[in-house]
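The following blocks contain the structures, represented as structure tokens.
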Structure 1
Amino acid sequence: MRLLLDTHVVIAMVNGKFAGEFPAVRRLLIERIATGVVSVASLWEIAIKSRLGKLATDLPVQQIPDFLASSGLTILPIETLHAITHAEPEPSTRDPFDRLLLAQCQIEGVQLVTRDRALIGYRLALRF
């Protein structure tokens, strides 16, 4: 099983809150029942929000990719097919980052780990 971590899950990891907020997902990753993946789209979203002053992280944005890799996570690049694919069924969210993550889930055969109300009931979201 491969899990794509939504941006807010990545932020929880970076800020040292992952174990408390996502214990079931943490167990899946630690026990190697699942492998974790982080989209470049989430890194992009974190960078944008940090630059705008809408997000503070415990690590400088430039250090986040290395931190994630050292945590055993794989960075998923944004490929052309990811950018042009519409997730089916059409998600209710209009957020372009959410739509890109869902397209990546569909193409890559991964499940999205999220608590986002707009995505939690979506067929590609992990239920935990």
Structure 2
Amino acid sequence: MKKYKIPNQCSVCGSVDSVIKEIECNECCSTLSGNFKSCEFCDLDEDEYNFIIVFIKSHGNIKEVEKKLGISYPTVKNKLGKVIKKLENKESQEDKMRKMKKKILDDLENGIISPKEAIDLLK
């Protein structure tokens, strides 16, 4: 069975606020349903993900990463910086979504918006 990478955003609306609904064991075929959050690294593209794997296996030793990937020191630093920035932005987006949802619920509770407006905003 071919395995695909978890998409990092909705192909319809572009939202990054999605969940994994079901996990299945390939060995025993049991399934587990629920709302599962994807990992922080799931948003990395294949090149970024492979870079991080090499970086971690090299214990963060940039010289070793240079040798294993055949790239220069500045390239290693540049790739690492881009991955860090991407991971920081992911956290920021999740924090923004949480704050926005909390504000909508607070506005609803305080009578600033109607239940219908809250539902529309939360979609």
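Read the figures in this text as sums done on the coordinates, not as results from a lab. In this text the structure is predicted, and so the values were computed from the model without any measurement. Cβ atoms are built from the backbone, for glycine too; each structure is taken alone.
Numbers at a glance
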{"read-out": "Among 1, 2, structure where helix-only ellipticity at 222 nm (-39500 (n - 2.57) for each DSSP H run of 4 or more, over all residues; to 500) as derived comes to -17500", "value": "2"}
{"read-out": "For relative contact order in percent (Cα under 8 Å, 6 or more apart) computed as 15, the structure of 1, 2 it came from", "value": "2"}
{"read-out": "Distance in nm of label points 7 Å out along Cα→Cβ at positions 47 and 63 - structure with the largest value, from 1, 2", "value": "2"}
{"read-out": "Origin of the derived value 14.2, 37 (Rg and Dmax of the Cα atoms in Å, for residues 31-94 alone; candidates 1, 2)", "value": "1"}
{"read-out": "For 37, 22, 11 (semi-axes √(5λ) of the Cα gyration tensor in Å, calculated) the corresponding structure among 1, 2", "value": "2"}
{"read-out": "Comparison of 1, 2 by distance in nm of label points 7 Å out along Cα→Cβ at positions 7 and 39 - largest value held by", "value": "2"}
